[in-house]
Structure 1
Amino acid sequence: MDELFSQVNKPGRYIGGEWNLPKKNFNGSLIKFALCFPDLYEVGMSNNGIRIIYGLLNREPDVVCERFFSVAQDAEKVLRSSSRAIFSLESKKVLNEFDIVGFSLGYELQFTNVLNILDLGGVPLFSRERKNSDPLVIAGGPATINPEPMHEFVDLFIIGEAEEALLEVISAYRILKVQLKQGKISREDLLSELSRIEGVYVPMFYDVSYGTDQGLARFEPNRAGVPEKIKKRYIADLDASYYPVDWLVPYIQIIHDRISVEIMRGCPNRCRFCQARNQYHPLRFRKKENILKLAGDLYKNTGYEDISLAGLSVTDYPCIAELLASLINVFKPKGVGVSLPSIKPKDMVGSVSELIATIKKTGLTFAPEAATQRLRSILNKDFNEEDFMNAAQAAFKAGYQHLKLYFMIGLPSESENDIDAIFDFSRNISRLRKNIAGRSGQINISINTLIPKPHTPFQWLAMATPESIVHKHQHLRSLVSRDKKLKLSVHNLEISLLEAVFSRGDRKLSQVIFTAFKMGARFDAWESFLNFDIWKKAFSENRIDMEVYLRQKNRDSLLAWDFLDMGLPKEQLLDEYDKTIALQRDSDIIK
C-alpha cells in the first residue's frame, strides 16, 4: 500500500484512519458491506447520505461496513499497471471479499464510475454474470428515481429513503446468507425473497419491449409475486430516525468541510421543474430541540467551526428565526459559524434578517430561476421581486458584498427578452449596494439549463435544442461583459445533455454506459474529465439516437419510470403539465 500512496496526488484520499473511525472486526462479522460512492473521497465524504448509511450499518453488531470511493486517474493507473484491486479505507480489503456492495447514486453522470469500481474490485459488471460467490450489488440514492439505465449492472435497487429498507434487506440476507454460499439457493432465489420488501426493485423480474417509434411499449413482471409498481420508501418520523453524531473527520479538506444538520425533508413549494420536491415528498421537520442536540453533539465530537442547516428549503422550517437565534446563541461564543443554503427573499425579513446579519459574511444565495414573472408563473416559482429587493438591501446593509443568483435557461416559451432580463435583473441588484455602501455589489450569476426530469410535471416536455442553448450562453456572456460587477458561470452544455438523456432514459442505455466505460469514460460530471466524443461514439456503436430521449413525450406515453410509485399520482402531474401548457399558450399570446 505504501508504494501506491507514494505515487499519487492526495494520498489522504486512500489511507483511511480518520478521527472517530468505528472499530469493527472484519473477519468476525457475519455480513460484510462495502459502501461505495462513485466519485472522489472529497465529494463522497461531503454526502450526508453516506454518513447516515455508514453509521447505521456499523451499529449492527454482526455487520461491518467499510467505504470505497472512486480512485483518481493517477491511482487507477497505478492499480491497473500493478494488477492490484481497489481496497476499502478501513481494513484494505478487496471489493469481492464483501457480501454486499452498495452504491449511493447521487447523479446520473457517475454511472461509468460505478462500473470502474466494480471492475477494479474484481466483481462481474453484469448482474447476469454473477455467481453465488459474488457479492450482491445494490444501489439507492437520488439517481435511482429512474433506475433503468443501470438495470444491467445492479441486482436490486432501493427506491426512496434507504434507512429502514436497507436494514430490512440486511435482516433477510442474514437469514439466507449461509444457504446462498452453500449453493442451497440461487441468487435468483435470494433476489426473489428480497423483492418482497417494499421499495425493493429487482430489474431481472421485469420484461420490457419497445414500439416502432423506439419508445417503451410494455413493462411488466415476468414472475408471480413481484409488485407491478414499486412503492417509494420514506421515513415517517425524522426525530425517530438515525442521524450520526460521531462523524469521521477527514485528514484532507473535503468539499463541504463542516457540520451539516438535516432539519427537514421534502419541500412545501410546488415548482413544476423540481424533481427533488417529489423525490423527498412528503414534507417532514425535525424538532428544534433535537436539531440543537445534534448540532451540539456533532460539534463536541468533531471540532468543526462551521454548521450548515440542510434541507431543500430551510427557510420554510417553522420558527426558523427561533432556531437560528438558538444556534447562534450557543455557537457564536465558541467561534462557530452558522450558515444557510439558498434563502427565500420573503423569509429574509425582520428577525431573520437581523440574525443573518450576525452570521459570517461568506455570501448569500438566492434562486429566482427566471428573471421575468411570466416565466416564473410557468415554473410555479414562488419568488416576489419586491421581497427580493428588500432582502438584497438588508443583506448589503448587513455588510454582505456579494450575492449569488441561480437562473435557468431553456424554459418553455422563453424568448431573448427573458435572457436580457437576467442581465437587467442582476445589474439592478448590484447597483442597490451603491446606494448603501457607495460601491456596487458583486453578483455571481449561475446559469443551468432546464432538464425536464422524471416524476415532475415537466417530464413530458422536450429539452431545449443544443443550438438554442449555445446561442443563449453567447448572448448572456456578451451582456455580462458590459458590467465588471457581474460574474457569469454557465453549466457545461454537454454535461447537461448527458444528464438529460440518462435521467430520461430506458434500459437500452445500459449498453451505451458499458461501451463508454470500455472506451475510457470516467468522471463524466467533471468538465475537465468529460470526453463527449466517447459518448457520441458509444451511442453510435449501439445505434441509439440521443435525440430520442430529449424530445417531447405524448401525454399517454408509457414512460420508463412509470412503474415507480413516488407518492404523487400521475394524474396530479398531468394536471400541472396541462396548466404549464395553458400558461405557455397565454404568455405567447401576450408576447
Structure 2
Amino acid sequence: MPTRFTNQSVAEQIRLMGDILLIKGENRFRVLAFQNAAESISNLGQDINGVYAAGRLQDIPNIGKSIANDITELLETGQIQYLEQLKQEVPLGVVDMMQVPDMGPKKAARLWQELGITSVAELRAAAQEGKLRTLSGFGAKSEEKILRGIELMERRGGDTRLPLGVARPAVLDLVASLAAALPSGALDQVEPAGSVRRWKETVGDLDVLATLGPAGNAEQVMAAFRSLPQVSDVVVSGATKTRVRLANGLECDLRVVEPRHWGAALQYFTGSKEHNVTLRELALKQGWSLNEYGLTATGKPGGAGQAVEGEERFFTREEDLYGFLGLDWVPPEMREDRGEIDAAREHRLPRLVQRDDLLGEVHGHSTWSDGTASIAEMATAAIQRGYRYWLVSDHSTGLGIVGGLDGERLQQQAAEIRDLNVRWAAEGVDFRLLQGIEVEILADGALGLPDEVLALLDIVVASIHSSQRQDRETITARCVQAVRNPHVDILGHPTGRLLGRRPPSDIDLEHVLQVCAETGTVVEINANPSRLDLNDVYARRAVDLGCRIAISTDAHAPGEMDLVAYGVATARRAWLAPEDVINTRPAAAMLALLKDRRG
C-alpha cells in the first residue's frame, strides 16, 4: 500500500521537480509552474488526499492537468516517475546546496559540474580546504560567505513556527468551514484569537473561540469541528474544547465559551502572554484577580469597583473589561507589552492606520518585468480596490533573474502610462498611474540605472536582491550609498528576508534608518506576508528616528494587492498613525514629501 502523503510532503515533491529543473537551466516559466503549484499545496486548507479522492485536484490554484497527473501518480503509486528520472540526472545533494543562503541554482550547478561537489557536507569541506577558489568567479571571500551561509542555514533549521501568510488563511478557512458545517443559528460568535488575531509574523498554533447560538449545542459543534476536511488528526476532544492537527501541520484549539465570558476569554486567548501578565498585575493592584472567565474580587484594597472577596464580574465585550480596569481598549496588534497598557491608562493610544486610509500604492510590477498582468490590468485592480493612484515600479536592469528595464524601455513604458492616464482623465476617472522603477542596488552600492534616467521618474524604489550575504560592514555601506542618492525615494524591503525561507541580511539597520531619516528617504513596509519587511519593531524605530513609511504589496499580480492587509497590520503593530504613512495622502501631497521635491 503506498505511503500516505501529507500536503507538505506532496508540496516537497512538486517543489523538488522545480528545483531540479532550475539547476538544469530549464525554461523559467516551467520552473515557476512547479514552484507556484508547490506553494498552493503548502497553503491548502484541506487534506490533499481528500481533494484527490473527490477528483478536484485541478480546483487547487496553480494546479493544471499535467501537475494534477503528477500528484495522482504520487498518491496512487508512492512516486512520480518523471521525478525519479530527474533524480538520476541531478544528485539531490546539489538541490540541498541551493538552500545555502546566496548560493542559487547557477552556483550550485557549477560547483557540481566543474568540481564534482554533490552535497552540503562536501561543499563545506571544499570551502574549508580552499578548493572553491580554483573556479573563476570564486575566491577566498566566496568561501567565507558559503561557510557562513551553511552555519546560518543549520542554525535556523529547528524553527517550527509558520509564517502568518500560511497560518491566517488556514484559520479563516477553518472558521468558514465550521460555520458552513453547522445549522444556521448554531454559532453566535466565532473568531480566531492568539498570534493570528495579533497579526504576529509567525504562528506556532491556532486558537478559535466561539459562543453558541440559539440552535446550537457544544457537542454538535465539537463533532462538526472534528469532521472538517482540513483536520488530519484529533489530538484531544472534550465537552467545550477540542484540539486538532491540520493538514498543514498546525494544531488548532476550538473553545466554546459562555456569552458572559466572551470578553475575558477573547482577551485572554488573544495574548500576548506578556501583555496578559501586565494586565493581571494591574487588576491585582485594583483588588481583582483576572482569568479567562472574568474578574474575581480579592478582598484587598484597590481602585476599580470595590467589591467583597469572591464577587465576580463578567464581560460580554473586551472593551468593557479594559474599561472596568480604567483602560482604553487596546487593539490586538498592540498587545505585546511594549507600553500599550500605560498608554491605554493615560488615554494616549494612537489612532492606528487602517486599510481605508491608504489612497494608493507605491511599489508594484507588471509584465514589463516579472509581473503576470499588464499595466492596464494592474491599474484596473487598483481602481477596484478604491485606490486613486498606483506606481508602476518594474525591475531595473542589473538584477539578472528578470527582464529588467533600461532607459529606452522606460521611455516606451512611459508612453503606455501616459496614454492610460489620458484615457482615464477623459472618462472622468479619479485615478492616476505614476511611473517609477525598482532599481537594483548593485553589490558595490551603485544603482542599476544612471542618475539621468532616475531623475525622469516619479518615484524610485531601491532594493537589494543579490549578494545578500555580504558581511555587515559591506552590505550596510552598500545600502547607505544607495539611500544617499538624491533620486532614491523609497528603500524597498530593507533586510531582504523571506519568512521561513531566508534570514535577513546582516545589515546594520539602525544606521541605515538613521541615514534614511537624515536624507528624507521613505522606508517600505513590504506587505507580502513572505516578507513583512520592515518588521513591526524596526518600523516603529524608523518613525521614532524621523522616517516616513510606505505600505505597499510589491504586487506582481492583481490579486496580490489584497495582501495589503498584512502590511497595514504590521504598521499597526508598530503603533503607526495615518500621518506616518506617505500613501495615506493624495498623489500630489504624497509626491511633495519625497526628498528631491521638498522645498
Structure 3
Amino acid sequence: MFSVLFKLGWFFKEHWKKYTFAITALIVVSAVDLIPPKLVGIAIDEIQFNTLTMERLVELLLIYGVIIILSYTLSYLWDYTLFSGAATLERTMRERLMNHFLRMTPRFFQSNKVGDLMARSTNDLKAVMMTSGFGILTLVDSTIFMILIILMMGFTISFKLTLAALLPLPVMAIVMNRYGKAIHSRFMEAQEAFGDLNNNVLESVRGVRVIRAFVQERNDEQAFQEMTSDVYEKNVAVAKIDAMFEPTITILVGIAYTIGLGYGSSLVFQNVITLGEMVSFNVYLGMLIWPMFAVGELINVMQRGNASLDRVNETLSQSPEVVPPGNPIHVDNPRTINFKDVTFTYPQIKEASLKRITLRINQGETLGVVGKTGAGKTTFIRQFLREYAGVEGAIEINGVNLNNVDLDRSRAWIGYVPQDQVLFSKTIRENIQFGRMDASDQEIYRVLELAHFLEDIKVLPKGLDTLVGESGVTLSGGQKQRVSIARAFIMDPEILLLDDAMSAVDGKTESAIISHLRAQRRNKTTIIAAHRLSAVTHADHIIVLDEGRIIEQGKHEELMKIKGWYQKQYEHQQLKEGAE
C-alpha cells in the first residue's frame, strides 16, 4: 500500500524542506489539540471538588485561547504548504508527461490510444496529487495523531481503560487491508474503462462528418451508451467498496465508545479515575473517530494513487525508438544528402518498405518522388524526420551519418507538410506563426501569397484572426493544405518536405504554388512527393518508386524518353485533365 510513497521518493527528496515543515507543523498541531480535553477534565474535577476559583478559571480560559490561536496559525501553515506541494507534484508530472509525448516516436502513438493518454494526464494525475497531499495528511493523522491520543489516554487517565476501548482496532486493520486490495484492482479497471471512453469520444468528435454522412448517429450513440454504462458499472464497483469504509469504522468506533463508557463508569464508581478524567477520556475517544476514519481514507487514497501512478509510470517508462547521439557531430548546413543502400522496414511488418535506395541530393536541388499508391513515397520522406530506428545502410549529411547529428539540429533544418495536414484550434495567424513565432503580419501575407491563399483570406470573416476550428474543420481540404504550405514557407527551411501537399488544390493553383516555390527556394533543398506528376515536372531529379525500389530516375525529359511507368502515367494524367 505504501509503495506509492517510495515511488514518489524522488519528489519528496527534491522538496524535503517543504514536506518536513508541513509534517512537523501537523504533528505540533495534533499535540496542541490534545490539551483542551485535559483542561475540560481539570475544570470539571475542580468544580466537583469545589476548588475552582475565578483566577483559576481565567487562567484556564487564557491557556485555551492561546491554544486556539496557535492551532489556527499552524493549521493554516501546514495546510498551505502540504497542498501546494501536492499541486507542484501534479504540475511536475504533467510537464514530464507532455515532454515525454513530444519526444516519443510514431510507434508509441500507434500502441497507445489518445483517449487513454488523456485519462492518464488528467484523472490519474489527480489521484497521484491526492496521494501527495491528502494521503500524507491521513498518514500522519492515522498514525502519529492516533498514537498521541492513545498515549494521552493511557498515561494521563488509565491504561486499562485505554486497552479495553481499543480492542476493535485489530479487527479494523484486517478489514481495511481487504478493502484496500479490492479498491486497487477495481480502480485500475475503472480508469482503463474511462481511457477507452475518452478515446471513443475523441474519435466520434473528429469523425462527426463521416458519422453523419453514413447516417451512423444512432449506432455511435448506442456504442457510446454501452461504454458509459461500462464506466458507470466499474465506478459503482469502486464506490461499493468505498461506501463500506465509513459504516465499518462507525461500528467499530461505536463499540469502542460502548466499552469506554461502560468500563469507564465502573472505574469512576471504584474511584480509580475521576469524573473529569472520565469526561476527558470520552472526548479523546471522540477525537479518535477522525484518525480511525483516516485509516480508511489512507488505504483508499494510497491504493488509488498507487494504481494511477503505475499507469503514469508505465507511460513514462516507454522509450523513444530514436534517441539523440551521445557525442553528436556538428553540421552547419546540409550541403549534400546521400542515401547509401538504404533499406527500411516498419516495426511489426515483415516486408521492407524501402529497398536498397541509393541517391544523392545537392543543396538547392528539387527532388520529385512519384510512384503508385503504397510505393514508399511517404516512407522515403519520413526518413529525413528520423522517426524510426532500424534503418539499414546510411543516410549521410555532408558525409556525416545522420544518426550522429543532433536530433534537434537535424529537425531544425526541415519544414514538413504531411499528407494529413495538422492545424491547431487557433487563428490562421497563429497557425502560420507556428513555423516562426516572431513572424509579422506583413511576412504572413507574403507567404500566403506564395501559397496562393490571399484571395481566400479576404473572404474569411475575420481575415488572419479567423479561427480554423478543431483540426481546421472550418476550412476546405485545399485551404488547409495551403495554410500548411504557408506555415512551412515562413520557416524558410534548409530542407522542405512536401508529402502530396497539393493533392486537394486544382491544377491552376498548383501551378501558381510551384512557380512561387521555384522562385523562393533557389538555394534550398526541396523534396516533393506527389501522385499528380505535374507537381514534379520542374524538379532537378525525379525518382519513381515501386514496392520500395527506385525503378526509374532522371529529369522529366529523360523519363519521358524511357517510356516506362512515368511516361505512361504522365500522358494518362494529361489526357484526363484535357478531357475534364
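Values in this text are rule-based calculations from the coordinates and carry no lab data. Note that the structure is predicted; figures quoted are calculated from it, not measured. Cβ atoms are built from the backbone, for glycine too; each structure is taken alone.
37.1 is what came out when mean projected area of the Cα convex hull in nm² was calculated for one structure; which of 1, 2, 3 is it? List each step's numbers first, then the result.
Working: 1: 27.2; 2: 31.2; 3: 37.1.
Derived from the structure labelled 3.
Quick check: 79, 52, 43 is what I get for Cα extents along the principal axes in Å, for residues 242-513 alone, calculated from one of 1, 2, 3. Which structure matches?
Structure 2 accounts for this read-out.
Give the label, chosen from 1, 2, 3, of the structure having the highest value of distance in nm of label points 7 Å out along Cα→Cβ at positions 186 and 562.
Structure 3 gives the largest value of distance in nm of label points 7 Å out along Cα→Cβ at positions 186 and 562 among 1, 2, 3.
Consider the structures 1, 2, 3: one of them gives 0.70 for FRET efficiency 1/(1 + (r/R0)^6) of positions 154 and 370 (r between Cβ atoms, R0 = 35 Å, to 0.05) as calculated from the coordinates. Say which.
2
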